[in-house]
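Each value in this text was obtained by applying a stated rule to the coordinates, not by laboratory testing. All values reported here derive from a predicted model rather than from experimental measurement. Cβ atoms are built from the backbone, for glycine too; each structure is taken alone.
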Structure 1
Amino acid sequence: MPPCAIDRFECGVPRAGARPCVHDGTVAARPDHKCTSARCAVTIAEWDALVVGAGPAGASAAYWLAERGHRVLVVEKKRFPREKTCGDGLTPRAVRQLHDMGLAEPLAQFLRFDGLRSIAHGVTLELRWPDHPDFPPYGYVVRRRDLDEKVAERAVKAGATLWPASEAVSPLVEDGLVTGAAVRRDGTTQPVRARYLVVADGANSRFGRALGVVRDRTYPLGMAIRGYFASPFHDEPWIESHLDLRDREGRHLPGYGWVFPAGDGTVNVGVGLLSTFSGWKDVNTSVLMDEFVATAPARWEISPETSCGAPTGGMLPTGGSAAPSVGPTWVVVGDAAGSVNPFNGEGISVAYETGRLAAAAVSDAIAAKDGLALARYVDAVEDAYGLYWKVARAFVAAIGNPAVMRELTRIGMQSRPLMEWVLRIMANLLRPDEVGPAEAAYKMVAALVAAVPASV
């Protein structure tokens, strides 16, 4: 007889693995089977993995889990396309992850850039992305409203199920274990059960906090604000960073600025600041943004008149600052795990990578029927980023003093080889054949700090 179209059924005969509804005794024919018992109007859902959030980390985890044949549900609070506060720049590491997910062709329609134009102390250096055996020598600028939708769609094509406009409001806890989430959808809240959860709901991570995940406040925290402006140079092949911010009177300002051409008639303009700066809580980032817009190179034609709308901002938890990142049945990834790169405030590549690492650990746990396998995620993250993040935290602690930051950039901008080396470190693009990359980075930080006169 031909197979029935309903998942897990074959001509009315339940397939292996189908479970009866705990209330009405019928077999849960598919994950959205609805109990008809008068005692229960909730949905019985059985998934291998529930992913909370469909941003870069969540979509990546969903894609790689679905690719391995697992039943994956992704719940996303917003409906695509939706805006996200971001610089929109994709580094070579991020591009590699997107290519691995089969998105090379869709990416090619967006602005490709060759490297970083760094400006400070009257000096401009154009630094190309380095050659690397694992990563391409280029990046892209893609608005998050476009990027996140494409990656989520890719996860769906791989076999994941996406519920947009749905929010995981709280964990389901049964017999002391997290077994899913209460999901608000279409005006009602229903329990969704899964063997494992991937928490990817961003920097604020309400769901993570409900699980007891806490940000270590001794770790650097970034603040950033960005807006879009119409510009005749919207299609330049360089992203631009400004390391020596000044106001309209020439006075030094804390933080850094950027101008990223978006290739669509606009540029992404923003400023960032780290909590290692002693007076960071007193800095009004909106004022900082206004001063940068007023003093940015005139050729960009950035002004209030060319603004495409009010700027938006957010916090950037860095360096793996949120913990624990693993529980008996759950893992935390991307910004929810505080995984933004402390060196440069970039979080997309790390989100894709940690999502992929989490998918591997969850898949191992499913195969082994043992949640202890999730501990491999902690080990994998430590192996990938532990020393690197330690280096970054030391560096940003040093540049928390604005005078030190100015002196370091002044010294660095005098040497192209030095700045090329800095770019490789800050973008996490040291080659495997470079001797002791982590140790080299430590020496680099120490050398830079030692170069600052004691009187600074």
Structure 2
Amino acid sequence: MKGTPVSVEEPKGKLGVLIPGMGAVATTFMAGVEAIRQNLASPIGSLTQMGTIRLGKRTDKRTPLIKDFVPLAKLDDLVFGGWDLFKDNAYQAALKAGVLKRTHLDPIKGFLQRIRPMPAVFEQKFVKNLHGENVKKGRNKMHLAEQLMDDIRKFKKQHRLSRVIMIWCGSTEIFLKPRPVHRSLAAFEKGLRDNSHDIAPSMIYAYAALKLGIPFANGAPNLTADIPALLELALQNRVPVCGKDYKTGQTLMKTILAPGLKARLLGLEGWFSTNILGNRDGEVLDDPDSFRTKEESKLSVLEYILQPELYPALYKGFYHKVRINYYPPSGDNKEGWDNLDIFGWLGYPMQIKIDFLCRDSILAAPLVLDLVLFLDLAQRCPEMARKGIQEWLSFYFKSPMCAPNLYPEHDLFIQLMKLKNTLRYLRGEELITHLGLEYYD
């Protein structure tokens, strides 16, 4: 049954995209968008640009492109900026990252050279294997947050933007558990003034964005905005927020394969995963404290999908190990190797082996684009913005944020259904349940 469309403002004017961390993922994203705008490439992997959505019954044959169904910002209206530890412009950073070939970068060289990073908020304690040369200085962390807010205001004014979103493409910070300073906005702001050791740089970026009413997405497994203090700020200012950790590579494969095992009620004895990667991401994750943050994100997926407490005969006590190995010659071309020991009828053992030779930033770039456009959509919809956490965007994350009293949904196919049903809901279309009995009446 159709409903009433939800109020959504049209995307008028330019949309600023501010990115903390202008390395491999960010430059691949920006270069890709510009290549697409110049008709030099196609937006492969982007749901907003290439995906369709079924409306009504199968017999209705209504399947528009998502970008024609909901009012998304146009690619021509995106304006890029950001912060980085290094002074390289986006062209230089892209060359150093080594993801895209010069044959793809040189036709858009001028565009990339004009994107120069602002000095970053950085504290080496939180990313031990990097050394910053383009770094802000301040009296305390509140002063650093105020500098970021000033950067945002200047960027918006300079480019005559009507709206801005912020999306984290920076490195994985060390593992943090919520502390007293994270429990309320008042405690957090006091912690900023007092230079609390428990407030990471990514939290300062998130605070600056949310304070100014700017949506924030976290593409790393860092705690960042997933704390009561910043969720309080998001609700107070009615700002969308989502995260954590872009779902690419090995974890993408897990969220595709694990639901299949569970659907067929095949048991799991163990799942061993190892990754071989270079680039800055691998260098950062070579530090045990940063690796632990990533490990927590990767390990949680199977527990939530397989639900051992509901299926103890199949999944209770399964062994799950994740390894990440830094190997500089790999560059951005990550190899994810998995060995699964499963069992079927009468307990007979079987194995599955996966060797996924993927390109991490190539998989992440279209996710960044979709998150930018969907977060902007949510901000233009008061019904969505007031909720803070955008759980319908779980589709894009390894460790999705959700309400404190819920467990996160990791099943890729349920996540996609949730996302598309949210879009149907916004436009007053019937939600799809796939029941289908009416076809046989």
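When relative contact order in percent (Cα under 8 Å, 6 or more apart) is computed for each of 1, 2, which one produces 21? Spell out each step's value before the answer.
Working: 1: 17; 2: 21.
Only one of 1, 2 returns 21 for relative contact order in percent (Cα under 8 Å, 6 or more apart), namely 2.
Given that distance in nm of label points 7 Å out along Cα→Cβ at positions 358 and 398, derived from a single structure, equals 1.0, which label among 1, 2 identifies that structure?
Working through the options, I get structure 2.
From 1, 2, which structure was log10 I(q)/I(0) by the Debye sum over Cα atoms at q = 0.17 Å⁻¹, for residues 54-205 alone = -1.00 calculated on? Spell out each step's value before the answer.
Working: 1: -1.00; 2: -1.09.
This figure was derived from 1.
Work out the source of 3.8 here, i.e. which of 1, 2 gives that when distance in nm of label points 7 Å out along Cα→Cβ at positions 142 and 334 is computed. Present the calculation step by step, with values, prior to reporting the outcome.
On the way: 1: 1.3; 2: 3.8.
For distance in nm of label points 7 Å out along Cα→Cβ at positions 142 and 334, the value 3.8 is produced by structure 2.
From 1, 2, which structure was helix-only ellipticity at 222 nm (-39500 (n - 2.57) for each DSSP H run of 4 or more, over all residues; to 500) = -11500 calculated on?
Working: 1: -9500; 2: -11500.
Answer by label: 2.
Supply the structure label, taken from 1, 2, corresponding to FRET efficiency 1/(1 + (r/R0)^6) of positions 214 and 246 (r between Cβ atoms, R0 = 25 Å, to 0.05) with the calculated value 0.10.
Values: 1: 0.10; 2: 0.80.
Label of the originating structure: 1.
I have 18.9 for mean count of other Cβ atoms within 10 Å over residues 46-53, calculated from one of the structures 1, 2. Which structure is it?
Corresponding structure: 2.
Hey, semi-axes √(5λ) of the Cα gyration tensor in Å, for residues 238-301 alone derived from one of 1, 2 reads 22, 13, 10; which structure?
Structure 1 accounts for this read-out.
Thinking of 1, 2, which structure, once Rg and Dmax of the Cα atoms in Å is computed, gives back 23.7, 86?
On the way: 1: 23.7, 86; 2: 21.7, 72.
Derived from the structure labelled 1.
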